[in-house]
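> These notes open a run of structures that come right after.
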Structure P
Amino acid sequence: MRQLLLLRHAKSSWDAADLPDRDRPLNARGRRAAGLMRQAMRDLGLEPDIVLVSSARRTQETLALLEPWNETPLIESLDALYLAAPEQLFATLHGVAETARSVMVVGHNPGLHELALSLIGPAGLRDQDTAYREPVGEIVRGFPSGALAEFSIAGPWSRLGEGGGRLERFLTPHGLEGTG
C-alpha cells in the first residue's frame, strides 16, 4: 500500500498588490498554520519519501516550515505544479518511481481539491461507512489553505486515476487549532 499526501500551501499574503501571484509569501497566519501541520504530521508519523512542490514562493515557504524531517525526502520543485489542474497532477504522479512508498504534493487550489475528489471517486463519495464518510464530507466542502489530505493508494503510481485512492484523514489548520 502506498501513501499520497496532498498539502495545500498555507495562507498567503495579499499585502503587496503589485507582486506577481507566483511570488506571494505566506502571511503570519499561514506560518502559524504550517507549524501546526508540521507538529500534526510528526505526531502521526507522516514522512514522505518524495515531495513534489510547486515552484511558487508560498508553496516553497510552506514546505520549508515542515522541515527538518527525520528522514530527508527527495524534494522536486516543479514549475508544472504551479496552479496545476488535476490532469497535470495525475501526469506528474504517473512519473513517480514505483519504489516510492509515500509521496507528498504541495500545491494549489482548485487543482488539489479537484484531484482529491477524483481520487475518492463517485463510489467513495457514496460510501456508507461512517468512519470513512466524515473526512470525505469535510473534503467535499472544501480544501482550505494549509489543509492536508492523506490517501492510501493500492495500485502503481503509473496507473493512478479516478477512484484510485482511499481518504484516510483530512487535517485542516482550523481543526488542529481546536486540538492544540
Structure Q
Amino acid sequence: MLRIYVDGDSMTERHRSIILRRVIGHADAICVFAADRALPDVIRAIELDKAERRRPLRDQLPPEEVRKIGSGIHMEVVGKGKDSADDYLVSVAVPGSVAITHDIPLSARLIEKGVIVIDDRGGRLSASDIRQRLSERSNNAIFREMGLFEGNQKRFDERTIRLFAAAFDKAVSESIRRDS
C-alpha cells in the first residue's frame, strides 16, 4: 500500500494539487495531510476521491455498502503550536512511505524512521546529507539573528514545479517497488 505524508503547513496549493492528482482514485493509496488548519483544496479532494472510489462499485454493491467506502486522503488538523503537525506526522509515518516537507528538522526525524523524504523543490533528502542541511539551517539562523542574512528563498517557477513533480513520481515509484 502506498502511504504518503504531507506537511500541509509547508506546501503551496500548487504542490498539493500535484500530490492530490496522483492519489485521487488510487485504490491502494493513503495520503495524510497534517496542518494547523483545514486546507480547502484537500477537503474538496477527499470528496472527489470518495466519488472516484465508489463509482466502479455502484453496480456491484448495495447503496449502503457503497456509502461506506471512504477516501484514502485524510486531513489531520492538529493543534496550533510549534511542531504539532511534525509530531503527528512522525507518529504515524511508516518505513518505506513517502513524505513531503520543506522542514529540515522534520525531514531528519522522518529519515530516521526509514521514510523517503522529498522537499518542495524536488530535492531528495537522505541520511548522508541531512546533517549538513541541519548545520546550514542552524548557521543561517545565527546570521539572521545578527542581521547579516535575510534568507529569502527563490520563488517557485515552472522548472521548480516540474522538478518537484518528477521527484514526487520517482519517490512514489520507489515506495511502491519497496512494498511489492
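> In terms of relative contact order in percent (Cα under 8 Å, 6 or more apart), which of structures P, Q is highest? Numbers along the way, then the final one.
Numbers: P: 31; Q: 23.
Structure P gives the largest value of relative contact order in percent (Cα under 8 Å, 6 or more apart) among P, Q.
> Given a value of 66, 33, 33 for Cα extents along the principal axes in Å, point me to the structure among P, Q it was derived from. Please list the in-between numbers first.
Numbers: P: 44, 36, 32; Q: 66, 33, 33.
Working through the options, I get structure Q.
> Using the calculated result 17.1, 48 for Rg and Dmax of the Cα atoms in Å, for residues 51-114 alone, pick out the matching structure from P, Q.
Working: P: 11.6, 32; Q: 17.1, 48.
Derived from the structure labelled Q.
> P, Q: which one has helix-only ellipticity at 222 nm (-39500 (n - 2.57) for each DSSP H run of 4 or more, over all residues; to 500), as calculated, at -16000?
Going label by label, the one that fits is Q.
Readers should treat all values here as calculations from the given coordinates under stated rules, not as data from a laboratory. All figures in this text were calculated on a predicted structure; none of them were measured in a lab.
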